[in-house]
Structure P
Amino acid sequence: MPEAINIARKFAQFTEQWQPKRIATVNDYDVRIAKIEGEFVWHAHDETDEMFLVVKGEMKILLRDGEVRLQEGDIYVVPRGVEHKPVADSECQILLIEPTDVVNTGTTGGERTATVEAL
């Protein structure tokens, strides 16, 4: 029997930060959730836009020419090729929509690169 996905219950299933989890797939795109706190790495995605939705908390996305502040319920789409750096002063829960094969650190790589697990 098909079931709805409860985002709050999915967030309750993990504690690690900066480790996106796939909760659904729409065509060739993942719907991912993550808990974040602190600063991520500067990175870009050359082939795709990246959508951020703040589910709980607040964050900012630093851009080379400014920043975007997001609160609960806010969405921001980082255009393809734009360098950005997500930052959250305290734990923030986010939902991301991006192609299934996108690497979270984009062209930067490094120790923050995560393998996306299904939840």
Structure Q
Amino acid sequence: MSYVDGFVLVVPKKNLATYKSIARKAGKVWREHGALEYRECVGDDLKNKFGLPFPKLIKAKPNEAVLFSYIVYKSRAHRGKVNAKVMADPRTQGSMESMPFDIKRMAFGGFETLVQL
């Protein structure tokens, strides 16, 4: 079964183009080092009447876009190998300091796949 790193974050709408550019570059690096998938998804239909909507969960302001992102690996061990290569890649050096959003508001975690169809 695959392993997934998942992220939920908010990006000021005025910074979406910058974020998209950074994400495209990052995705290429992750894929080059072995990630199976790299997705950055921006919220579109988030006004749900049931459950806890993402904007409320992450306390998004009206001028912020909610993003749901994930990277897929073969396994947790594969994730460790890929991420070690990514972090050593000069193209990712210093990138966390220059993100166009507040990284302290990003939720992140590694997930074992429970069902894969």
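A short reminder: the numbers here are calculations on the coordinates, not readings from a lab. These numbers were taken from a predicted model, which means no experiment stands behind them. Cβ atoms are built from the backbone, for glycine too; each structure is taken alone.
Structures P, Q were shown, and mean count of other Cβ atoms within 10 Å over residues 54-61 at 14.4 was computed from Q. If distance in nm of label points 7 Å out along Cα→Cβ at positions 62 and 86 computes to 3.5, which of P, Q did it come from? Label of the originating structure: Q. Can you tell which of P, Q yields -1000 when helix-only ellipticity at 222 nm (-39500 (n - 2.57) for each DSSP H run of 4 or more, over all residues; to 500) is derived from it? Structure P accounts for this read-out. Assign the value 20.8, calculated as mean count of other Cβ atoms within 10 Å over residues 30-37, to the correct structure from P, Q. Going label by label, the one that fits is P.
In terms of relative contact order in percent (Cα under 8 Å, 6 or more apart), the structure with the greatest value among P, Q is Q.
Tell me which of P, Q gives 14.9, 45 when you compute Rg and Dmax of the Cα atoms in Å. Derived from Q, not from the others.
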